[in-house]
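Below are structures written as structure tokens.
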Structure I
Amino acid sequence: MRRTRDGHEVVVFATGSMVARAVDTSAMLETRGIFTRVVNDSTVKPIPGPLIVAETQGMSGVVTAEEHSVIGGLGCAITSVLRGSRLPIKCVGIRDRFGTSAENYAVLMEQYGLATNAIAEAVRNVV
């Protein structure tokens, strides 16, 4: 687990290709006065519970971002670690649905709600 961007309001835990999207989203939100910390959590199992808790200290909310199902993935693992906290948590990932095809990767990411605007909306919802 590695912090890739500093911020003091919301922490975004991301994995895989969603790390770059989270960093882009963080930079965009900063221009609007919302400061997000981005943490690259490259492993879901074993989940580094104490490090996750440490990264949430002083934050007003948590967002997870993954190119995976929200069931059994990073969002599920982070939520499990933080279940005793009172922080609002939003998970950006693929909802429980069947897979589809698209004309290109960007369209597919948008179709599944995995674009930067989805991360930004989740951050705004937990602030």
Structure II
Amino acid sequence: MGLIFYSTDGNQTGKKVQEVIAKAIPGKKLELLESIEALSQRLQQPLRKPDIAVLHVASRQELSSLLSLNDYLRDLRLILILPDRDATTVAEGHRLRPRFMSDCESDHEEIGIVLKRMVQKSAPGLSA
């Protein structure tokens, strides 16, 4: 099972989400991608395509860039963290068809709970 975490925010929110992910699924390898270009290149590797992606979006402009990768993201189970709760931002986020959507101000512990369930469904009978 492949898991990627995309975040261009190496500051508070990005690091906090990364810690939540590590806590939720200890022992699982997490691939960190810090640019749209790196994410795009990674998603274009069909033999190594990840199963789950946690996408932390820092701005509306970044969300627009992610929407251009929609075809590559289509088969992934996504957790999307938006930069704000604005109705337009949320509507754009839904276009990526995430399994779970949150924003930078929400409780990040929910992300860990959802991710843990996703991992358990990927490998029934194995604990995350």
Structure III
Amino acid sequence: MNFLVDTHLLVWLSMVSSKLRPRARDILEDSDNAIHFSAISILEVAIKQQLGKPNFNADAHVLRRALHDFGFHELVVDGAHAAQVSALPLIHRDPFDRLLVAQAIVEGFTLLTVDDEIARYPGSILRV
């Protein structure tokens, strides 16, 4: 199965955080699943890193390299993804999260998230 992973889960996975729940870890470690991360997640981490967000110590370069090392597939952002955002209901106002939802819809992937608001979108979204 193809999964697109939200930014929180990617950061928690790379930091070996206890916040990453067993169900999420099982999906991410299952070799039968194709795990994807979005370039938009790397942008989000880079911006938060540059702004010096409190309690945020992830490095975008290190995260991207680690995700490749884990064998995850990087998903670029294209015009079809951007256009799909306009078809989404205004459940969530965060542009990064809205683009992740749009990418999952366009690509036919299941979006893995920990965010209750994201999980309210229609489509294949799994809150873990």
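Rank structures I, II, III by distance in nm of label points 7 Å out along Cα→Cβ at positions 86 and 110 and report only the one at the top, that is, the highest. Before the final figure, lay out the partial values.
Numbers: I: 4.1; II: 2.1; III: 3.1.
Top value of distance in nm of label points 7 Å out along Cα→Cβ at positions 86 and 110, among I, II, III, belongs to structure I.
One of I, II, III was used to compute Rg and Dmax of the Cα atoms in Å, for residues 6-53 alone, and the answer was 11.6, 33. Which one was it? Mind dumping the intermediate values first?
On the way: I: 11.4, 35; II: 11.6, 33; III: 12.1, 37.
So the calculation was done on II.
Read the figures in this text as sums done on the coordinates, not as results from a lab. Since the structure is predicted, the reported quantities are computational estimates derived from the model, not experimental observations. Cβ atoms are built from the backbone, for glycine too; each structure is taken alone.
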